[in-house]
Every structure is written in structure tokens, then in C-alpha cells.
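J.: Listed below are the structures to be examined.
Read-outs: derived from the displayed coordinates by stated rules, not from any lab. It should be emphasised that the depicted structure is a prediction, and the values quoted were computed from it without experimental measurement. Cβ atoms are built from the backbone, for glycine too; each structure is taken alone.
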Structure 1
Amino acid sequence: MLYSAYELAYAAVSPARIAAGVGARFWRSPLNPMANSWVARSTAAALDVFEHATRRYPKPDWGIDAAQIGDVSVPLTIDPVLTKDFGTLLHFKRDEEALAAARGSREPDPKVLIIAPMSGHFATLLRGTVEAMIPDHDVYITDWADARNVPVACGRFDLNDYVDYLIEFMQHIGPGTHAMAVCQPGPALLAAAAVMAENGDACRPASMTIMGSPIDTRLSPTVPNVISQERPFAWFAQNMIYTVPGPYAGAMRRVYPGFVQLYSFLAMNTDRHMDAHHDYFQHLVEGDGDSAEKHRQFYDEYLSVLDMTEEFYLQTIRDVFQEHSLAEGKFMHRGQVVKPHAITDIALMTVEGENDDISGIGQTQAAHDLCTNIPQNMQLDYVQPKVGHYGVFNGSRWRTEIQPKVAKFMRMAAKEARNRPAMKMAAE
């Protein structure tokens with residue numbers, strides 16, 4: 001019922017939203033003799049804030065069509081190289097001639113699979129992550145589908161299916177791939193790597209970089225971690241899962257709606273978001289177009305959300321946040337216990353933010369404690385000072401401090417991977 005009520009409310013407010021958009025343009029029109037007055041600017045700003053607060057935000061475009069490499073602008077195409085029901089593998093393909101002109105002759109750049117979280121936002125939230133990696137890497141990314149647009153006939157999708165997708169994506173890219181998990185998919189990547197290592201898969205990653213991830217949420221628990229522990233599993237099943245209404249393609253699918261998660265995001269930092277919108281109003285009144293545009297760009301992305309399948313969300317709550325299955329050595333995949341200690345020749349780097357209020361210090365580092373058979377010279381733990389969760393993978397410190405360390409680590413791992421046998425069975 002909540003999903004239908006949400007859709008009804010959106011439809012009901014649509015006339016007011018349209019009218020607000022028209023009104024804002026009227027008060028700003030150069031044909032309006034009052035356009036430069038304080039009354040006109042304030043009215044237009046108020047209408048603009050209302051229109052943006054009540055609109056629906058579609059999946060954003062990547063907006064990446066070139067990469068600056070040295071003095072050369074290298075054109076990019078974004079190719080869907082493997083499309084499945086619940087996710088697509090995208091390749092940011094650089095123009096080979098322009099790349100050769102920018103680089104000259106040198107060995108190929110490392111292939112990197114960036115694993116975007118399936119946690120409410122689209123993969124485009126990692127635009128800054130991708131942009132920083134493209135100049136020196138051959139970049140792929142997981143682009144997860146909005147569950148409300150996936151027909152029920154396509155079946156279920158849970159955490160184990162997610163692991164299978166990662167394995168298939170890495171097999172498609174081929175040997176020597178470096179995998180980077182941002183936030184939520186850390187446990188899934190660790191599980192996928194363990195399964196591939198135990199099976200002696202030649203396409204197992206050369207390295208794993210796990211960033212701000214809930215490998216073991218018992219360490220430095222944050223507010224979301226505490227909530228997931230305090231409330232019983234049945235509470236999440238009863239209060240967070242709803243049925244997709246028509247006319248969406250996924251009608252009748254049970255999901256954790258994106259708008260419910262968005263409310264949770266906003267509720268965690270209500271004052272900050274209220275202040276941001278107040279500042280946006282002031283920027284509009286003052287005619288500070290640059291600051292207003294930055295606000296719009298951020299919230300166009302932040303307020304664009306997707307639905308997750310019931311089974312993926314609830315299994316993640318149970319296995320990752322309540323039972324800590326991977327950390328306890330009890331996570332099962334297709335009838336077998338996942339064994340992180342089976343990983344012997346996949347380099348591991350963990351990255352955490354000093355001020356992360358989503359994944360506390362130590363939660364990502366726990367991956368090192370689980371991967372007991374990775375040589376110490378193939379492990380690196382890094383804590384970035386003065387950044388929160390978002391700053392681990394986006395922003396100035398990501399570009400200037402974290403990404404260079406990640407790139408250096410991957411190139412070290414690439415050398416190690418070239419020396420390993422094509423097939424190597426894991427230690428018992």
C-alpha cells in the first residue's frame with residue numbers, strides 16, 4: 001500500500017510542481033519588469049526549491065565523453081559489454097588512436113572492474129571514482145538495474161546471485177582484472193574472490209581494493225549498524241518491503257523501495273540537508289549561479305534512487321549486518337562455505353575514511369584478518385585522514401591522495417599476477 005500511496009501522492013502534487021516551474025520562469029523572465037527585484041528573486045527561488053524538492057529524479061547520465069591524458073583529450077564510448085536481467089557490465093572504452101598519441105608505446109593499462117554498490121543509488125554516484133581511474137586504467141563498472149523495472153518473470157536476485165554476477169563479469173573481462181568494491185559490495189567481492197580462488201579460476205582478480213565496506217560491522221559500529229542489530233530480522237521484512245505497483249515493468253515484485261531508503265538517508269542528516277536547501281535558496285536570490293548549479297548537480301544524483309529486490313536486501317541485512325556470516329566463516333554460496341583463507345595470490349588493499357559514519361574504522365580492515373594466506377607484501381591497509389564515507393571514493397582527497405595509492409598498488413599486484421600460474425588451486 002505504501003508504494004501505491006507514494007505514487008498517488010506524486011501524481012497529486014504534479015500540477016503544483018508544474019505550476020511552480022512555470023511561475024519560477026515567469027518571475028525570472030527578462031520580459032518581467034520586476035525580474036531584478038528582491039520580491040521576484042525570492043519568489044522565483046522559493047518556487048524553484050519547491051519544484052526541485054517534489055520532482056522525480058531519473059537515472060542520471062554519466063556525462064563522461066573524454067579523458068584528458070597528458071595534452072591529449074581521448075574520446076570515450078560507454079559500451080554495455082554484458083547485459084543481464086539485474087545488471088549490466090559497462091566498459092569505458094578509450095579511443096585507441098588518441099590513447100596511443102597520448103601515451104606512445106607502453107604496456108597496456110591495468111583492467112579494473114569497479115563494483116558499484118546496490119544500496120539505493122545508481123552506479124553514476126561513482127562518476128568521480130571512474131573519472132579519476134580512466135586516464136591510467138581500462139575501466140569497467142557494474143551498472144545495477146532498478147528492480148521495479150525488472151519483470152517478475154526474470155526471477156529472484158539475492159546476495160548469492162550478486163556474487164555470481166561478479167564472477168561472471170570478471171570472467172568476461174578476463175585474467176589480470178583488478179576489482180574495486182566501493183562500500184556495500186565488499187563482502188560480495190571477497191566471497192567471489194574466495195570462490196574463484198578455491199576453484200582455481202584463471203580469471204580470479206589480480207587484486208582486490210575494498211573501500212569503506214561492511215566486512216565486519218561489529219567493529220566500530222555506526223548508527224546504521226546499531227539499528228540493524230537492535231531491530232529483529234522480522235521488523236525489516238514487515239516494514240521495509242513493499243510491492244511494486246503498475247504500470248512499472250516489475251509490477252508485483254517485492255522490493256525495498258528507493259524512496260524508503262532515500263528517506264533513511266535524509267533522516268540521518270536532516271539538519272545538513274535543510275541547511276543545504278536554505279543555502280540553495282539564498283544562492284538563487286543572490287544570483288550565485290555557480291553555487292546553485294553545484295547544489296543541483298549534487299541533489300540530482302543524490303535524490304535519484306533505485307529499488308532493491310526483497311531477497312537481496314533481506315539477505316544482506318541478515319548475513320552482513322546481523323549474523324556477520326562472512327566474518328564468522330559461515331557464509332554459504334551454492335551449498336559450500338566461502339573460505340577467504342583460500343585466497344593466496346590475490347593482492348588485497350583496504351581503504352577507510354577517518355570520519356566515516358557509515359562503515360566505521362576497522363570494518364573494512366577486517367578483510368585482512370580473514371585472508372590469512374595472502375602474503376604480507378601483497379597487503380596494504382590505508383586510512384585517509386579527514387574524510388567521511390563519501391570522501392573515500394569521491395572528491396579532492398580521493399583524486400589527489402587515495403587514487404594514486406590505489407593505482408600504485410594495482411600496478412604492483414599486476415606484476416605479481418603475471419608471475420603466478422594460470423591455474424593455482426587454493427590451500428586447504
Structure 2
Amino acid sequence: MDTQTLWSQIENLWANLDQYPWVSSIFGLIILVGIALLTGYIARIVILRVTKMLGRQPALHWINDLREHKVFHRLAQMTPSLMVQFGRNLVPDMSDNGRHFLGNLALAITIFVLTRVISSLLDAMLDIYSRTNYAKTRPIKGYVQLTKMLLYVFSGIVIVATLIDRSPMLLLSGLGAMSAVLLLVYKDTLLSFVASVQLTSNDLLRVGDWIEMPQVGADGDVIDITLHTVKVQNFDKTIVSIPTWRLMSESFKNWRGMQQSGGRRIKRSLFIDAGEIGFLTDEQEQRLEQVRLLKDYLSRKKAELKSWNEAQGNVAAMSANRRRMTNIGTFRAYALAYLKSHAQIQPNMTCMVRQLQTTPQGVPLEIYCFTRTTVWDEYEQIQGDIFDYLLSVMPEFGLSAYQQPSGNDLRKGLMNKIQTPLVVSQDTE
């Protein structure tokens with residue numbers, strides 16, 4: 001078959017297509033869609049390469065965030081639908097209804113892709129914002145999620161209205177009757193949104209805060225704040241998800257103030273055996289005068305007591321009528337001097353050693369001060385060193401810590417009683 005014969009057959013076939021207009025319409029539509037897809041592929045390659053080159057510029061580093069969230073990739077996906085929408089009039093032998101439906105379908109696809117572009121753009125802007133200093137104090141992730149939710153709802157209404165060729169206001173008016181149902185379905189979302197606004201505006205919660213909420217088992221650092229939930233990573237590495245609205249309806253403890261103050265409180269008591277408490281003897285006073293931290297206290301206290309006792313006259317000769325130093329009072333002064341001289345205790349915060357109400361477990365002597373660090377392990381190390389030392393130095397003052405009798409103590413007491421020989425006195429006549 002020569003070329004002339006082949007060309008004649010093609011002309012005859014094309015002439016016969018006039019008898020079947022729907023076939024030419026299908027061919028025209030296939031060609032239009034093919035050109036649209038090819039144009040979209042070329043546009044995607046061009047846009048991605050250009051944005052990749054621009055992203056290498058230091059001043060345009062934010063373009064990389066848009067690329068990572070596929071903003072430009074999805075933007076290029078709008079090209080085919082736009083090509084079909086504006087090129088539908090070029091399809092031969094297509095009815096007006098067909099062109100109208102094809103235009104509405106292409107417009108609906110364009111709106112859907114545009115919605116995804118805006119959604120990706122919001123995610124990219126959230127990443128850019130999260131690297132700023134304001135992100136820790138003013139998180140916007142909840143607002144972005146709410147915006148995306150409203151965006152998808154609005155675009156869904158517009159897409160449906162476009163496909164059925166009706167006004168979007170007609171659908172919105174129909175939603176008015178469903179408002180009560182929508183409020184019921186999105187009750188938690190609305191509550192969470194209001195709570196998120198209150199938490200952010202009042203600066204009650206930030207990412208990185210250590211919060212404590214025992215009723216939900218949360219005791220750790222906030223790692224994420226979203227519209228519906230706040231994620232807390234506990235110190236045992238478990239993660240607790242707390243509904244945002246519960247943080248406003250229930251109480252929780254935020255340790256941010258402690259971390260910002262630069263000092264963490266030590267508030268723990270030493271329980272001293274009440275049977276060991278008494279006045280200092282002259283020998284104990286002389287020995288304690290050699291303690292460097294007690295020199296100023298003892299000299300000042302002895303002068304004060306001497307002046308007071310001399311003012312009492314002869315009655316001060318009786319022990320009950322004169323003032324004397326006690327071992328627990330001297331130990332309390334020593335503990336306070338020790339804390340004030342400690343290198344890891346914050347000097348600009350409250351520091352005191354106070355005696356609390358006596359209990360069946362002894363006399364509580366409370367240590368109240370603040371460390372220079374807020375790091376947990378360092379704080380525990382400092383606190384442990386302080387109490388290790390104070391417990392060890394108590395015998396120097398004639399004091400001992402109270403400890404309830406254990407089974408071993410009772411066993412030793414019984415054994416000592418059994419081993420003690422019984423002495424029987426015999427009367428001689």
C-alpha cells in the first residue's frame with residue numbers, strides 16, 4: 001500500500017466521522033486531556049527546578065519549606081484542570097450541556113487542588129513560624145488546624161455546589177437546619193478551640209513546659225499543643241494526650257515559674273529524737289566553739305544570755321531561772337550557716353531552718369532553701385548531699401534522728417535481755 005492510498009483512507013475515515021459526532025467529541029476530548037496532562041508534567045518539572053535553584057539562596061531559604069510540603073508540586077497539578085476548563089470550547093461537536101458539565105468538573109477539580117495548595121501552604125508557614133522565638137510563647141498549631149478544617153468544609157460546599165450547578169448559598173441555607181447537629185458533633189472541637197485561645201492569650205501553657213496533672217496521669221514536659229489535644233511526655237517516657245478543654249476546666253500545675261526563677265526549692269524535714277534534746281554542757285560549748293560556722297553565733301548568743309541572766313539577779317542561780325543554749329537550737333543555727341555557705345544554694349532566695357510542731361515521730365527540723373540549678377538530677381544530687389551531711393553531723397551536737405523500732409531492734413533488745421545474767425540477792429541471817 002503506497003502513501004497516497006493510505007492518506008486517502010485516512011481522509012475517508014475522517015469524513016465518515018461527521019456521521020458520528022460523538023466519536024469526534026471523544027477523540028477531541030482525549031486529545032485535550034492528553035495535552036493538559038503533558039502541559040501539567042512540563043509545568044511541574046519547570047516549577048520544581050526553578051524553586052530548587054531559588055531555595056539555594058540564603059535569603060530565600062523559606063522556599064525549601066514550601067518545597068518540603070509540596071506546595072509547588074500541588075500548584076503545578078492545577079495546570080491540567082485549567083487547560084481543560086479553558087480549552088473545552090475547542091472540542092468539536094460537543095453539546096452545550098457537555099461543555100458546561102466539563103467546565104464544572106474541571107472547576108471542581110481546580111478548587112480541590114487549590115484547597116490542597118492552601119493547606120500545604122499553611123503547614124509550611126507553621127514550620128517557618130515554629131523556628132521563631134514566638135513559637136514557644138504563642139503556639140498557633142491549633143489555629144492552623146481550625147483554619148484547615150474550615151477551609152475543607154467551605155471548599156467541600158463549593159465543590160458540591162459547582163458539580164450540581166447550584167449556588168453555594170443554597171447549600172449554606174440548608175445547613176442552618178443542621179446547626180444543632182453540627183454543634184453536637186463538634187462540641188469538643190469548639191470547646192478545645194476556646195480553651196486553646198484562652199491558654200495562648202493568657203500564656204498558661206507552652207511547648208517545653210513541665211506540667212503536673214495527677215487526675216489524668218500527666219507529669220512531664222509538653223511536647224505538642226494542637227487544637228484537640230495537648231501531648232505530655234512523662235518522665236518515664238510514656239505519652240499522655242490531654243483534651244485541650246480539660247486544661248481550662250480542671251487545674252494543673254505548671255513548673256515554668258520554677259524553671260525561670262533559676263532555683264528549685266528544697267523543703268524536707270529531719271526528724272530528731274525528742275529524748276536527745278537538752279541543754280549544752282560547758283564541755284560541749286567549748287568543743288563547739290572550735291566549729292568555724294558556729295563561732296559568730298556562739299559568741300553572740302553567749303553574750304546575749306549572759307546579759308539576760310545578769311539582769312535577773314540572784315534568782316538566775318537556779319537552773320530553771322536562767323537561759324541556756326540547747327543542742328537543737330545550736331544545731332539549727334549550724335544547719336542554717338551551712339546552707340548559707342553552700343556553693344549550690346541560691347543566696348537571693350529564701351533560706352531558713354525552722355522547727356515544726358512535734359509529732360509522734362520526733363521533732364521535725366525543716367530545711368527550706370533553693371538550689372542554684374533547676375535540672376532534676378543535679379537538684380537531687382545537691383539535696384542528697386545536704387541531708388547526708390546533716391544526718392552525719394547530728395551526733396556532734398548530741399542529737400540523733402528518730403527511727404521507729406524495727407523487728408531487728410526488738411530482736412536485739414530481747415537477746416540482750418536473755419544474755420544478761422539474773423542476779424539474785426540472798427539475805428544473810
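J.: If percent of Cα pairs over 32 Å apart is calculated from each of 1, 2, which structure is the one that comes out at 68? Numbers along the way, then the final one.
T.: Details: 1: 41; 2: 68.
For percent of Cα pairs over 32 Å apart, the value 68 is produced by structure 2.
J.: To continue, here is another question. Work out the source of 12.0 here, i.e. which of 1, 2 gives that when mean count of other Cβ atoms within 10 Å over residues 51-58 is computed. Don't skip to the answer; put the middle values down first.
T.: Numbers: 1: 14.8; 2: 12.0.
Working through the options, I get structure 2.
J.: Of structures 1, 2, which gives 10 when relative contact order in percent (Cα under 8 Å, 6 or more apart) is computed from the coordinates?
T.: Working: 1: 19; 2: 10.
Traced to structure 2.
J.: A follow-up question, please. Figure out for me which of the structures 1, 2 the number -18500 belongs to, where helix-only ellipticity at 222 nm (-39500 (n - 2.57) for each DSSP H run of 4 or more, over all residues; to 500) was derived from the coordinates. Don't skip to the end; give the middle numbers.
T.: Values: 1: -12500; 2: -18500.
Attributed to the structure labelled 2.
J.: Same structure, new question: To which of 1, 2 does the computed value 10.5 (distance in nm of label points 7 Å out along Cα→Cβ at positions 91 and 299) belong?
T.: On the way: 1: 3.9; 2: 10.5.
The read-out comes from structure 2.
J.: Using the calculated result 3.2 for distance in nm of label points 7 Å out along Cα→Cβ at positions 35 and 67, pick out the matching structure from 1, 2. Before the final figure, lay out each step's value.
T.: Details: 1: 4.3; 2: 3.2.
The read-out comes from structure 2.
J.: State the single structure among 1, 2 that was used to calculate mean projected area of the Cα convex hull in nm², for residues 227-330 alone, giving 9.3.
T.: Working: 1: 9.3; 2: 13.6.
Corresponding structure: 1.
J.: Here's another thing I want to ask about it. Ranked by Rg/Rh (Cα atoms, Kirkwood Rh), for residues 155-370 alone, which of 1, 2 sits at the highest value?
T.: On the way: 1: 1.02; 2: 1.35.
When Rg/Rh (Cα atoms, Kirkwood Rh), for residues 155-370 alone is calculated for 1, 2, structure 2 comes out on top.
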